[in-house]
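Structures follow.
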Structure P
Amino acid sequence: MNNAKAFSNVRILDFTHYLAGPFGTFQLALQGADVIKIEPQGGDGMRLSPVSKTWSDRGLSPGWMAVNANKRSMVLDLSKPEAVEIIHKLAAEADVVCENFRPGVLERLGMGYQQLSALNPRLIYCAISGFGSTGPERGTASFDGKIQAMSGLMSLTGDPEGGPMRAGFAAADVTAGMMAAFAVATALYQRTHTGEGQFVDVSMLDSMLNFLSLPVAEYTVDGFRHTQFGNRSVSRKPTADRFRCGDGFIVLAVLTDKQFNKMLEALGRADLLDDARFADWFTRTENAQVLREIIESAMDGGDPKVWEQRLTAADVPCATVYTLPEILAHPQVVHRGLLRETATPHGPVQLVGPAFTLAHGSGGIDRPAVLPGANTDEILSELGYPEAEVTRLHQVGVV
């Protein structure tokens, strides 16, 4: 039985920085890819963060480690011809190059798709940018917030009285990163049939709209225009929302007739099972405010966690609103082993590992989070550079 990780024979040159690209290459590193992160002197800008001065001063901000553990780091001054020569040697043996500069930047430095694929026709070159390599917005500056605003996501998020709202995490970055990981995996699989590499073009805007395919289809097919709808489900069903519960909140995800009936019984309101106002989803929606008052009245004064247990026991989908510390300590998360202990030069830390398991060759975090250039000499040695030449490259600032 082969328990090797899926991408254990794949080498990736990772020119990405900040979040979208590093998140994507991290997914591949979790599954065994040898990811060589190419950094400038001082390292990727995301190594510094206002969230944690202590770790930022060490060059290992928590956010950076979250998507860059499991990678090797090589520092190169890409403006120097000898650094470009090193990249050419690496690319000649690599399987994948990932970058998230504006379109054309690496090409001008002699490391674009055409230049590198000429050295290695099997090379898969993944370029991630705000809008892709074609179109009127090609080359326009872009970060997560801009894409959240442009994609329409913010027009759907929050309450109408509060105005458009960003998601509580870097949604556009991580969706583009996940799409890039899937695109690279797709190209690697296709290469098993064709024997050839190819250019992979990932747009943050395209990725976000792909994740918004449901509201997009409701508009393109039926003309329905989504607006902000607070905490309601995209189903718009009145029992899929956030409700007051004692001194806190509980989120119900009641979407079927069977669940609706179980909810009424668990709330002690079985008397409403035959109420004409709640006979189907049309009448329930027409009487949504009355239904909300009934639900919140039934749970008034109760402990949200107790109600969560009671409703869950009745097979009613629901949850109280957990904080991150609460959910990380939850028995389910602990059982699944999602947090992985990872070495750093300053002691072990816990980071999120793979979001899925495989029966054979499951992923994990096997390499420590390292300082900029920690693996430079090691990688140069693998390329055949003698020790004296490595020393010289350091002295002249190439590495």
Structure Q
Amino acid sequence: MLEARVTLRVAVIGGGIGGLSAALALQAKGIEVDVYEQAAAIGEVGAGVQIAPNGLRQLRRLGLGPEMDRILTSFSAGSVYRREDGTPVADVVVKDSTGEVSVGGVHRADLIDALRGKVREGGVHVGKQALGVSQSDGGATVAFADGSEASADVVVGADGIHSVVRSEVTEPSQPTFSNMVAYRGTVPADALTDWPAGLFEVWMGPGRHFLTFPVRGGAVINFVGFVPADDEMRESWTAPGSPAQLRAEFDSWDARLLALLDNVHVTNRWGLYDREPLETWHRGRVCLLGDAAHAMLPHVGQGANQAIEDAVVLAELLARAAPSDVTKALAEYERVRLPRTAAVQRGSRQNGLRYDSMYEDLHQRDAEMTSFRAFRYWLYDHDALDELRAPAASAVIN
């Protein structure tokens, strides 16, 4: 057991939220880990991400409590779902069922910086575009576009929805386009008159919806507008968006929402894709994590949170395993995590239909917004490490 913690070497492909969380979780267990990121620098686009209690619980476990206290803006009571004219429909769940842990918003760049700052010096390598992975009895090797290679006992593919590592694990496939795009961006709160502080709000209308939440202590309002797509977003993952076009998409909606849109000067359009749940997350000494394993639509705000859960479970199982048993540990990781993430993928799709009012009877939709609270509590109350207290998790690697 102690030998495994000292000698096991892991290569994480991808330096986003999932990859950096995996690095922190692994190094906390005494495992030697290196992160390889294809971009020239670790960074994120200027937009917000939701951190829910199930993700925050694990970030604190990884030693990021003070950082999260500083950068996370908790959502306030009074957060609400609305019809397009502003009429309230249902309250938003902003805490776990105990009322002790809040849902909040964080600027992606701030979260990436916090995670990166905890990874050991020299543990992140940029400009490393992975081309493929090969395996032998003793380990796995990643080949990079610059001609270099990295060898490890385990390779973790945290390289997103277009993962290169996935091809070593399962048959190639294309992500599913949702026929929707998201306009993302931020607006300074002081540009808005009487904008309520701390609220997560969703306006829901025919075929589209719009959400806002605070980041950076409420000084910045993050927004996402979801609208039907034309075919061009099938070919482009991201593209500059037109603020005027965005406003036109919501032109007859709530006046308060239009006031925010009048202050949007920069926005990007993102094609919204997900995947069907995979049948397997690992092969041999290679496994997947985050969007590489379970790309999901953003309609329950769980993409980052599920990747963080993946990270702590994977690290715990590898820490318990001898080097010769890593394949058993990866099989257990898949057994534990795949059913939950598949349920979140399905829930995200279904909630998108609610948000976009794909109902003949909106009273049914409105009632479901209230009943959906049970799913939120199932998400938020979860402690990922509780999954490992089941007998199978101990037996498989002992």
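Just a few scattered comments:
- Cα extents along the principal axes in Å from the coordinates reads 85, 48, 46; which among P, Q: P
- Which of P, Q yields 43, 17, 14 [semi-axes √(5λ) of the Cα gyration tensor in Å, for residues 177-288 alone, calculated]: P
- Taking FRET efficiency 1/(1 + (r/R0)^6) of positions 145 and 249 (r between Cβ atoms, R0 = 30 Å, to 0.05) as the criterion, the top-ranked structure out of P, Q is P, with the highest value.
- Parent structure of the calculated result 44, given that percent of Cα pairs over 31 Å apart, for residues 105-312 alone is the read-out and P, Q the choices: P
- Parent structure of the calculated result 1.00, given that FRET efficiency 1/(1 + (r/R0)^6) of positions 209 and 297 (r between Cβ atoms, R0 = 41 Å, to 0.05) is the read-out and P, Q the choices: Q
Each reported figure results from applying straightforward, stated rules to the coordinates on display, with no laboratory input. Because the structure is a prediction, the values reported are computed rather than measured. Cβ atoms are built from the backbone, for glycine too; each structure is taken alone.
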